[in-house]
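Participant: Next up, some structures in structure tokens.
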Structure P
Amino acid sequence: MESILSVRNLSTWFFLEEGVLKAVNDVSFELAPNEVLGIVGETGSGKSITVRSVMRLIHHPGKIVSGEMIYRGRGREEDIAKMSDDELTHIRGKELSMIFQDPLTSLNPLYTIGDQLIETIMQHQDVDRTGAWRLAVEALDKVQIPEPEKRMNSYPFEFSGGMKQRVVIAIALSCNPKILIADEPTTALDVTIQAQVLDLMKQLQTEMKTGTLFITHDLGVISAMADRVMVMYGGRQMELASAEDVFHKPTHPYTHMLLRSIPRVDIKQDSLESIPGQPPRMIDVPDVCPFAPRCPRRLDKCSKELPKLDEFEPNHYVRCFNPVEPGGDLYV
């Protein structure tokens, strides 16, 4: 299936007084309609900056220094990196939509839920206020808000955290976007509500055939949501493969160590493994493997050269000089 989004060699840097912070370096991936691409990695790995670059939400001192973001949603190829502000305003919210981490900061406390939905719908669809009201009620009903017509007149403070996030999802999906970006959308919710919201998102994404970039540090969430997974570390892609391969045949040492650091219910564990050391300092980082200082499989050249993102197996890419063979031991 042809991709709806092709990101090629994307680099986004922040130009600070102390040096250049290379938040995202040479990242490439494809996103197909009705596909969920999960992006995982610890804090500072470049996950959120990658998707914010796709939305062109990078502000001074940040800058997209290189790369293409080819969008194929309007019957032609367009590079988001080269779009004018007017073109961006036209597609943001309508064809590219984003769900942010904290619903408290996504909703204006001074306006009713209905007003905020109607504003989005009228900005991007050719309807009057009456038509927008009807579509807004339908959007609230679709995300399972009880008594949607009544709740149109409610303010954000009258909703629980889970209900606020449902409203944010309703706003994001109200114009049937081709691409949905979810940046840790359930982090602020408790586990029970998180499961409900994830089930809802998966159901709506399948119904609407939306291509989704799903950002999280929670591998359990990724296993439930993603078709493919991109593992990031130090602003670079470490591994890119199907979710099944990443969880059952991880190849990069970092992916192995991430999986070994999460608790499992199917085996008895006296303790959890941790990844020794600290994430890299991203200021003026050299072009070498960023994981080398923490890697149990590092070779001499890992601290001198940057490995390429190579196809280890069909559709399974890894950036490593000494990858783990399927079924192999991480520490050999």
Structure Q
Amino acid sequence: MPVVMIVDDSAYVRFVLKDRFRRRGWEAVGIANGEAAVAELSRLLPDLVTMDVLMPNMDGIETVRAMRALWNGPVIMVSTQTQGGQDLTWRALEAGASDFVGKPSPQEPLDHVITQIIEKYEALRRPFNGKNLHAVPRKSATRATRPKAVVIGASTGGPKAIGQVLRHFKAPWSVPVVLVQHMPPNFTASLASRLSQIVGQPVRESPLAPETWGWDPQQIILARGGYHLRLNEGGVWSEPGPRVHGVIPAIDVTALDAVRTFGNAVCLTILTGMGEDGAEAAYQCHHAGGQVVVQDPATAVVWGMPQAALNKTAGDLVAGLDEIGGWLNEVIHHG
């Protein structure tokens, strides 16, 4: 059976997480602090580590960094929804954590959190098999129409991937950018702030309906966690709705709006993530004459979403994050 190491300074949290993992057929070991977790790592050789963000002495960031010098397995941060917890979560991802989930809450019950962790673990451990990927050119001719909107979608591994892409953007530009990252409520405001620091321009969390923001050619808008981002010719807003592909916000909801609104004047980018969200929008965008950019699945933290998009349609660009960032920078400046 798989082994999970649960690192948390709360005895109660360790107890309930161990109990739930054991009910799912896992062997679970609780560790009270970062120092002990690093010391026990080589002896336990866990399949998965869950890590508290806020711990005394050696916090989650330092622990992840120390673990990465010894071991390369999946580390899922279990983050509080406080501002400090969110900020430390982004730093933990930069230090090498694989992904994160929010701590249990009325909106995210404990069993749902455990399910998320296990799904992320299974996606992270699944090796890329290029034999299942339909043959596509790594790079083909770009479309001639100047985009009116760039939509970038990501899931597991996405915050770091989006940041790496945005580092290549040079202000000012003339095409608005919309970001859809699968993320629970209350985390996207701090992610927007983090991305603003990276790009050197304001990244704004989308407004809740009935408020709508009109299009600004230099804006970057991040879909609000827990809501679908909608758009039309008048602007963008977020609204509640059913999960699509099991997630909210969903890339397909936003990107299909973009294709219906702008037709061939859409540039859609699909980055790392599990599942098939974004694949249908990529198909529709391609057949409408828009541009489709896909992260090379072999370079993605989780290759599911890029592979699903490529299996559905051909990409105008299939490449790593730095090449995608440079290419999109040309798109937002020159079309």
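Rule-based calculations on the coordinates, nothing more; no lab input. Quick caveat, the model's predicted, so the values are computed rather than measured. Cβ atoms are built from the backbone, for glycine too; each structure is taken alone.
Participant: Given a value of 12.4 for Kirkwood radius over Cα pairs in Å, for residues 50-105 alone, calculated from one of P, Q, which structure does it belong to?
Facilitator: P
Participant: Could you figure out which one of P, Q the value -8500 for helix-only ellipticity at 222 nm (-39500 (n - 2.57) for each DSSP H run of 4 or more, over all residues; to 500) was computed from?
Facilitator: Values: P: -8500; Q: -12000.
Derived from the structure labelled P.
Participant: Between P, Q, which one scores greatest on relative contact order in percent (Cα under 8 Å, 6 or more apart)?
Facilitator: P
Participant: For mean count of other Cβ atoms within 10 Å over residues 170-177, which of the structures P, Q scores highest?
Facilitator: Looking at the calculated values, the largest one is P.
Participant: Once Cα Rg over 2.2 N^0.38 Å is calculated for every structure in P, Q, which label goes with the largest value? Before the final figure, lay out each step's value.
Facilitator: Numbers: P: 1.04; Q: 0.99.
Looking at the calculated values, the largest one is P.
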